[in-house]
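These are the structures in question, set out in turn.
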Structure 1
Amino acid sequence: MESISVFDIFKVGVGPSSSHTMGPWRAAQRFVERCRAGGVLERVTSIRAHLYGSLAKTGRGHGTDAAVVLGLMGEDPVTCDTAIIGSLVENARASGQIRLAGRSTVRHDPDADIVFHRDVSLPFHPNALTFSAELSGGGSVSETYYSVGGGFVVQERQHAEDRQSVALPHPIERAEQLQSYCDRLGTDIPGVVWRNELTWRDEPTIRTGLLGIWRIMEDCIYRGCHATGTLPGGLNVARRAAAISRGLLGTSGPDTCNAWAAAIRSGPQDFRSTLKWVSCFALAVNEENAAFGRVVTAPTNGAAGVIPAVLMYHRLFLNGDERSLVDFLLVAGEIGSLFKKGATISAAMGGCQAEIGVSSAMAAAGLTHCLGGSPAHCMMAAEIAMEHHLGMTCDPIGGLVQVPCIERNTMGAIKAIAAANIALESDPSKAKVSLDAVIKTMWETAQDMGAKYKETAEGGLAVNISVSVSEC
């Protein structure tokens, strides 16, 4: 069983897609490292990237080509200056060369060296890319990688023992196992997950890291609620979060995140205002994501707004403290891990149910715990949230993570809050559907779903809405 940390589920990166941007970026970095470790980096004269399946069909709209270039150059999605991403890529195009890992200069023609094989899919996973490097003096090096969702990358022919497989004190593959550990240890879900996380990190590092994840989410919400204009990509989608925030506050608000949050907390808390704020928070994150901003995969970039929106709702409207934020992320992370192990968090494999559906389930469980729910209540909330996302297709118009993706995050957040409240008022022992059953059903639904509804822009809204930008 693969061991997955909460920090694997929540990763800091750059939009717009964890599978189409983050994964290829990481794969490019890994390939350059392979060349360096093999002692051939200085001999590389050119590198060609071949994109297959979903990566080829919606790669341009998701920034896959840009991600590949940035990864080869040695830029890192966690630390890079997102304000200059566009200029770095344009400079590489204009100069006809890139510096591998910031060191060795090689020629680069993006039109020739990034090849989109739209009619070819590799058998292991729809998100596949192969790097091939030509070496001076003859010879070449090549590797194939699969971006399997949420920024996770698997190398072809990689043995299972080479993957992350540390021995956890409480290994979990199914929800029933998680419930069993809670019962046996007399603790809640964060108590079990915390014990596992100590395998990788000490207590202060875990707490600091999770609060750091939250601060990045909070900062992303704040930026999105103060940015105006039109999103890049050609659809001419106008940002809306800033206008909603301004309308609710009656002003653009204070010029710091903490002061802005305090202004929201001191404002109206009626149902309509609260609903607008939750929607605003989710829109803000995914507008930033669509604009190549810094976000946290939760568990993906396309669904990055759901958990921050619900967390901000808990913090500002339910007076959540730092401890509850940490617990929320521990619970949500474990639920995301269950879906990754038992189904998928890749839209190219499972449609949007694998992104918005999973994130909504994660948020529902986290919120339920913070509102006093038992482990059984948390898992019931996750089941309810996913049950009402089953079969959701991934049909991005123009191959961009904008329509319908941005608004879907608001729906996922609101469903998560509803699911938490339903679960808290229910008796989990009387539930007709278990979390394990809904995860199994989601995977079966994913396998039955037609390929055109899996992040290919070949079905659904993507073919029924006439737009000027097109991947096909």
Structure 2
Amino acid sequence: MGFDVTAELQARKGEGPALWDRYLNPQTAKVLRSIGFDRDWQRGEGCYLVDDTQTRYLDFLSGFGVFGVGRSHPTVRRALHTVLDAELADLVQMDTPLLAGLLAEGLVARAPGLERVYFCNSGAEAVEAALKFARRATGRSRVLFCHHAYHGLTAGALSVNGSDDFRRGFGPLLPDTQIPFGDTEALARELAAGDVAALVVEPIQGKGVFVAPGGYLREAAELLHQAGALLVCDEVQTGAGRTGRFFCYEYDGVHPDIVTLSKTLSGGYIPVGATITTDRIFKKVYSSMDEMLVHDSTFGTNAMAMTAGLATLSILDDEQLVANAAQLGAKLLADLRVAARRYELVSDVRGRGLLIGIEFGRPRSWRLRSRWEPLRLARQGLFAQMVVGALFERHRILTQVSGDHLDVVKLLPPLTASATEADLFVQAFCDVMDDVERSSRPLWHFGWGLASRAARRARPS
């Protein structure tokens, strides 16, 4: 009969957690159970997910930003079915496939000053390529990165990761140097040594949703270029319209030397990554016919990925999703800032477009401090997880804590979201925070339960 995926899904329904416990990462199911996120997801459409009880959830996580054009977008699905039915001679390897050329053309058209594209399979791979390209182009080895930075978890990308939680136990890593985010004086001091190849930086950091100060990227580019170094903008999460421009660096009027892109470009279906750079840098890397394959990816230009990318660019244009991200993001940010004035525990609301962070801080009143402090002492970030959990359980809204040991909730709704979804979130957030500040026992007990489970998780099994 052959393989029947529908029959397999039905026959083994509900076995996912047990299979993960036995054959994949055993901590995944444990963590999901401990924070109350263990659901059997059945389908997704647009801004919503549906579980096995047919309960709908508003998805303000969007697969860590992968579903920029929403889940199950018909244009992407149709394009992928079409290219499958075409039975193309894919991945011949000794060829120059048209679809890759078309997607590269579309990306270059959206990135003035950049002329060449390298395709791979993920954001981390795009960053790996950027690191290699920067070193080859400059003849230097040291790369600068920022506190709180996140650029992926492969060996090179991990070397420019600003969190010790990810780096611990995987050294020695590449000899790169961490500097404060937004600090041009620290950048200038490092550049004085004359051995820096590049600064790799997110225009808005995914971990914590820290927004680069206005003019920082432009000033950094000037300092780097004066020192013969390069500016690498990691737009894996911020790119493809997320912040209300196609690339977030556009807000600073800067022209990076290298840009990385992934997540939304996939259309939510096929992994794809891109490293976009200048003709000059490409010629340094691919300097002769002998070096045609000096950096390459077996699956990088596969027809399905290129089709998903082309369909995504078409959707962004046809549905004006970049403009929607700018307009809806401004409304959501403004509404949340107005709401935040009512709550002692909200210390900041920040972001751009549909990448928004809500940060919590120590309250003024003793009544709230007496509840806040035990959570913070148990593990920083548990208060934000308590809010995320309440949004999920009470209001069926999926969000995330934006980084380990950070009391920041991150919002990453699909770019297809409307004012309806934005208003639903604001209402739900206010309902949760009203309960928090009234010291609702059930909600705080949930938080203290998280603290207890976090303590147990921290002990090695």
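Rule-based calculations on the coordinates, nothing more; no lab input. Just so we're clear, the structure is a prediction, and the values are computed from it rather than from any experiment. Cβ atoms are built from the backbone, for glycine too; each structure is taken alone.
Quick look at the numbers
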read-out	value
Value 2.3, calculated as distance in nm of label points 7 Å out along Cα→Cβ at positions 14 and 358, assigned to which of 1, 2	1
Structure with the greatest value (metric mean count of other Cβ atoms within 10 Å over residues 270-277, set 1, 2)	2
Structures 1, 2, by distance in nm of label points 7 Å out along Cα→Cβ at positions 134 and 262: label with the highest value	1
Label whose coordinates, when mean count of other Cβ atoms within 10 Å over residues 342-349 is calculated, return 26.5 (choices 1, 2)	1
Label whose coordinates, when Kirkwood radius over Cα pairs in Å is calculated, return 22.4 (choices 1, 2)	1
